[in-house]
Structure I
Amino acid sequence: MQLPARAAWWALLGASVAVVLAGVGESIGYAITGSETSALTELLGEIGLWAAMIATALLVSRRYGSSSLSRDYGLAFARADLLWGFLATLAALAISQAVVLPFSGTRFAGSNDQILTQQQGHEAGFVIVALIVALGAPFFEELFFRGYLRTCLQSRFGPHGAIWLQAGFFGLAHLGEVSGWANVSVVLALFFVGAVLGYTAWLTRRLGAGMVAHCLFNLLAVVTLL
C-alpha cells in the first residue's frame, strides 16, 4: 500500500508537538539539575522529540496505511544491512567532508557535536549522551525522515524527488544546533547525509541499513572525542 502525499502534512503537526515536548522535557531536566546542558536535560528533551516522531509515524500508518511500520515504512533489518550500512557510512563521510571542507576557516564552518563536547569531564553524562547520539537518534530519525516522510512524498514526487525533499527537511531539522552562520555548513552537510541515507533506504527497501549507517556516522563523532 502506497501512502498518499497528503499524509506528509502530518509532519508539521508532529514537528510542532516535538518542539513543545522537547521544551517540556528540557524544563523538567533543568528543574532537577539546574543545568541546561546536563545529560538528564538533554535526555528528557530528546525523549520529547522522539515521542512526537514515533507518534506521527504511528498515526499516519494507522490512518492511511496498514498499521504496520514494517509494511508501510520498511522498518526491518537483514544481515546484508550491515554491509550496506558500512558502505553508506563511507559515502556519507566522504560527501559530508567534501561539503564542509570549503568552509574551513570561515565563519560558515561549524559542527553540531556540542551535545557531546559539553559532557566532557562528566563520564556518566558523556555515556548517556553518547547513547542518545549513537542509538536513539539513528532509530527515530530514520523512521521519521527516511521511513514516514520519504514514503509519503514518494507518491507525489517520485523516489528521487522524495529523497531530496526529505533530505532538505532533515538538514533544516538541525538548524540552530550551532550559533550564527556556522549553521550553513552543518545544514548543508546533513542535507547530503540525509540524501545518502534516503538512497540507502530506497535501494534496500528497508530502514535497517540506514540505521546502521546513521549509528556508525554518529558513533565516529563520539569516538573522536574520547
Structure II
Amino acid sequence: MSGRPVRIWDLPTRVFHWALVLLIPALWWTGEEHLHDLHFLLGEVTLGLLLFRLFWGLFGSSTARFAGFVRGPRAILAYLRGDRPAGIGHNPLGALSVLALLFLLANVVGLGLFATDEDGLDPAPLAHLVSYDSARILTERHEQVFWILVGFIVLHLAAILYYLLAKRDNLVAPMVTGRREMPEDGGEMTGAPLWRFLLAAILAVVLTCIVAARL
C-alpha cells in the first residue's frame, strides 16, 4: 500500500493489545503451575484492561470506538465481494474477530472470578458467592473457554499471516507504530482528549477493585 502515513491506532489501544499478548501466556503458565495468587492478580489486571477497552470503545478515539468499526452483515458481504473499501482501523470482517476475542476473553475472566482449586483453599475473589461444587464446575468451564479462546487466537494469527503473504498488507507494524500508509484521499484517526482516557482508566480501576473486593 502506497500513500501518506497517517495515524490509525492510538496509544491506549496499542498498549491494550500488546498487554494481552503478554498476559494470556502468563495466565496460562500461572494456571498450569498452580500459582494461584499470581494467577488471580493477573486475572484482575486482565479484567481491568477489558473494562478499560469497553469504556474506550464507547468514547475513545475514532478507530477504537465500537460504533466506528462494527458493521452489519451487508457491509461485511460488500467487503468480501470487494465492493467496500477496508477504510482505516479494523475492516468489517476484522471487527467480527475483535468482538469474538473480547467476548471469549470476558467469559474466561468472568468464569475465573468464581473458580477455586480442588481443595477449596485458594478461591477466586467471587467464589464465596457460589457453592464449592458450583465453583468447581465454573473452574472447568473457565479452562474450556480458555482453550476456545486460544483456538480463536490461532485463527487471528493465521488471518494476519494471510494478509501479510497474500495481500502484502502488514497488520502488525501499525499496531506497533500507530501509523500506516493510506491513499491520499484516505481518512485519519480522530484522537480522544486526555480527560476521556483518564475517565476510562479510573472507571476500570474502581470497578476492578470492587469486583476483586479490594475496596
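Every number here is computed from the coordinates shown, using simple stated rules; none is lab data. Source: prediction; values computed, not measured. Cβ atoms are built from the backbone, for glycine too; each structure is taken alone.
Here are the numbers:
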| item | result |
| --- | --- |
| Which entry (I, II) yields the derived value 2.8 for distance in nm of label points 7 Å out along Cα→Cβ at positions 71 and 207 | II |
| Ranking I, II by volume of the Cα convex hull per residue in Å³, for residues 15-142 alone, the structure that comes out highest | I |
| When mean count of other Cβ atoms within 10 Å over residues 63-70 is computed for each of I, II, the largest belongs to | II |
| Cα Rg over 2.2 N^0.38 Å derived as 1.13 - corresponding label from I, II | II |
| Origin of the derived value 29 (relative contact order in percent (Cα under 8 Å, 6 or more apart); candidates I, II) | I |
| Kirkwood radius over Cα pairs in Å, for residues 103-150 alone - highest-scoring structure of I, II | I |
